[in-house]
Structure 1
Amino acid sequence: MTKIFGATWLSIALILIGFGFFRTVNGGSDSSETSVEGWRRGVGWGWIWGKNDEVGALNAMRPSSVRQALQLASEGQVYDLGVTYSRNSFKWPGHNAGEVMTYRSPEGVSRQKDHSFADPAVNSSRTRWHSCALFISDNVATQIDGLAHITLGEDNHWYNGFKESDWGGNFGVRKCDATTIPPIVARGVLLDIAAARKVDALPAHYGITPADIDAARSKQGVELRPGDVVLIRTGTLRYWNTEGGDHEKIAEHDSAGLTLEGARYLVEQYGAMMIGSDTSGLEVGPAPRASDSFIPVHKYLLVEQGVHIAELHYLEDLARHRVYEFCYMASTNKIAGTTAGFTMRPIAIK
């Protein structure tokens with residue numbers, strides 16, 4: 001009877017394994033297999049959500065995953081992950097400067113008398129207002145790159161095969177713009193690579209590899225799971241101060257970042273749904289000479305995998321308090337045609 005009983009349970013166990021009831025560990029990772037829709041170990045995400053999809057890996061968010069993420073906010077401690085943006089802000093090459101101009105002012109309204117509100121008969125309290133005209137970049141300061149940000153090939157296609165000839169325009173892109181980035185509520189994980197390598201900030205051109213990722217995971221005792229928002233700290237934003245005016249010091253460390261191997265590791269072995277950092281470009285610069293792109297990580301994440309990139313996220317407070325797991329919340333501006341969700345203020349709640 002014992003042998004039969006044992007054999008029976010062995011058979012049941014094998015059946016359950018075949019149906020995915022038991023969690024497994026593959027490829028040397030500690031990430032458990034889950035039922036996160038769309039992700040496959042060793043493959044990642046990709047163009048799997050239908051020919052009209054503009055959301056990518058963020059499709060994996062579900063009410064159940066949101067509830068699980070909210071449970072991480074048990075202490076009620078809020079961390080501001082946004083940086084102040086101004087005309088002095090550091091920016092990655094190829095992006096325009098920002099300017100805020102006073103369009104209407106109390107003095108101007110009074111002097112120009114071009115509104116009935118200037119008439120004391122209808123406005124005896126002399127109520128006036130300020131309003132501003134903005135000339136800013138959708139790719140400067142805290143942001144989330146949209147899936148149309150990077151194009152490839154002679155046809156200038158982006159994620160899911162949308163082409164410039166079909167979906168470009170004089171007033172911005174018409175597929176995968178910032179309005180298609182959904183509100184994000186997910187489990188967030190900080191990987192403090194600078195601390196793992198025992199430096200205040202990673203040196204210039206430091207490439208973050210799978211070994212660096214494993215070192216940070218081991219040191220922090222944190223587990224990565226499919227559907228995570230993974231934020232990588234290089235230490236660059238310790239030099240941002242109020243508005244990022246010290247361009248020389250920031251630039252020294254801003255070129256440190258994720259290698260293509262590191263990006264593949266996070267997506268294909270761990271199921272990262274979005275990857276971000278405290279730099280202006282996430283990836284290491286310059287790209288290796290053997291690469292077929294000057295920004296191979298952007299090419300891989302945005303175009304090939306449909307994984308959004310979060311940039312210039314302020315991670316110093318999280319690192320200081322050793323908060324490595326949290327509820328990440330972000331919502332982008334719904335400005336049609338823009339290629340990134342910008343001037344953001346994402347938060348982490350512990």
Structure 2
Amino acid sequence: MRATNKAAHGTTAPAILALPACLRLRDLNTLTLLMLPPLDSHAREWADRIMAEVPEWNVVLVEDEGDVERLLPTADAAYGWISPEQLPKAEKLGWLQNPFAGPFAGYYYDGLIKHPMTICNPRGIYSDHISHHILMFMLALSRGLPYWMDAQRERRWDTRARKRGYVNLVESTVLIHGVGGIGAATADLCAAFGMRVIGIDARSEHKSAAEIYTPDQLDAKLPEADFVVTTVPHTPETEGIWNAERFGLFKESAYFINIGRGMTTRLDDLVGALESGRLAGAALDVYEIEPLPAEHALWGMENVILTPHVAVADATDLPDRRVAILVDNARRFRDGEPLSNVVDKSRWF
């Protein structure tokens with residue numbers, strides 16, 4: 001069974017076909033990439049693009065979990081997640097593309113970490129969107145926006161509605177925990193406002209306006225910050241890193257912003273720090289528990305801004321950015337070149 005598409009290169013080229021077992025593939029290629037379930041709504045479009053731009057690849061869209069183990073033994077690469085039960089079948093897999101920069105808990109397990117395959121992720125595609133969300137939080141907290149919004153909803157003209165002092169960003173210091181793509185973009189935006197930027201990062205891949213320090217210097221630098229922004233992923237080292245002991249090192253006038261992963265922050269400890277006045281306020285887009293329970297104390301705190309894990313929810317350009325990384329790595333793998341966005345599997349990022 002065969003179909004052709006003369007539009008792809010101006011010459012006859014194989015096209016994606018409907019096949020039994022709920023999968024699609026193209027023949028006459030030497031490399032196989034599996035798009036694993038659950039399939040992204042853009043998967044078919046991405047498969048077309050990869051095969052058009054790197055014709056040596058055969059992209060198989062696997063819609064049924066039952067087909068994964070049957071197809072894995074002949075696959076050179078995969079997009080998605082391979083479970084511990086499926087992993088023994090990944091005999092020749094050399095490249096696994098993680099769809100997420102910060103995947104679900106359990107994505108990285110011992111067997112996957114020890115497997116010789118290279119794992120890559122799409123870090124960098126969110127940098128501008130999430131840094132803008134961070135600046136929204138920072139500006140709102142520094143200007144006391146929650147208090148003015150309360151007064152607006154109550155139709156109350158009150159020039160003294162703000163209960164926390166005005167923070168002049170030009171005279172402020174921000175500490176960014178995690179200066180990857182998001183942290184670097186945030187650092188440059190903060191510097192443009194005239195802020196001093198302290199960056200804490202173990203793997204400095206991006207140039208930015210931040211003064212870079214290593215993770216072991218975090219506690220020493222925290223007392224200098226008026227704003228503490230954490231963008232780090234959930235890893236064995238970062239789980240619960242923001243806790244009562246660490247909040248105790250903040251200035252009492254400091255604000256805390258978490259836009260990385262919820263499991264890095266102990267919410268009970270954050271509530272305690274806010275209630276005691278240890279922190280001036282906080283803004284969160286990610287949570288230790290999601291959805292955040294309606295009865296949680298954070299909902300009712302006047303000096304807290306909460307958004308429901310939506311920093312990139314409406315960004316329409318992310319599919320194009322995601323497939324661009326796939327296409328680039330497909331070329332690199334074909335040509336035997338180092339892949340981009342390689343993950344340190346033992347550290348999950």
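No value in this document is a laboratory result; all are computed from the given coordinates. Values in this document were obtained by computation on a predicted structure and should not be read as measured data. Cβ atoms are built from the backbone, for glycine too; each structure is taken alone.
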(message) Please compute FRET efficiency 1/(1 + (r/R0)^6) of positions 170 and 338 (r between Cβ atoms, R0 = 25 Å, to 0.05) for structures 1, 2 and give me the label with the greatest value.
(response) 1
(message) Among 1, 2, considering only distance in nm of label points 7 Å out along Cα→Cβ at positions 98 and 202, which has the greatest calculated value?
(response) 1
(request) Can you spot which of 1, 2 the value 0.60 was calculated from, given it is FRET efficiency 1/(1 + (r/R0)^6) of positions 50 and 138 (r between Cβ atoms, R0 = 41 Å, to 0.05)? (result) 2
(request) Match the computed value 28 of relative contact order in percent (Cα under 8 Å, 6 or more apart) to one of the structures 1, 2, and report its label. (result) 1
(request) Of the structures 1, 2, report the one carrying the highest value of percent of Cα pairs over 39 Å apart. (result) 2
(request) Name the one structure among 1, 2 that helix-only ellipticity at 222 nm (-39500 (n - 2.57) for each DSSP H run of 4 or more, over all residues; to 500) of -5000 was derived from. (result) 1
(message) With volume of the Cα convex hull per residue in Å³, for residues 130-241 alone as the yardstick, tell me which of 1, 2 scores highest.
(response) 1
(request) Compute mean count of other Cβ atoms within 10 Å over residues 90-97 for each of 1, 2 and report the one that scores greatest. (result) 2
(request) State the single structure among 1, 2 that was used to calculate mean count of other Cβ atoms within 10 Å over residues 194-201, giving 17.1. (result) 1
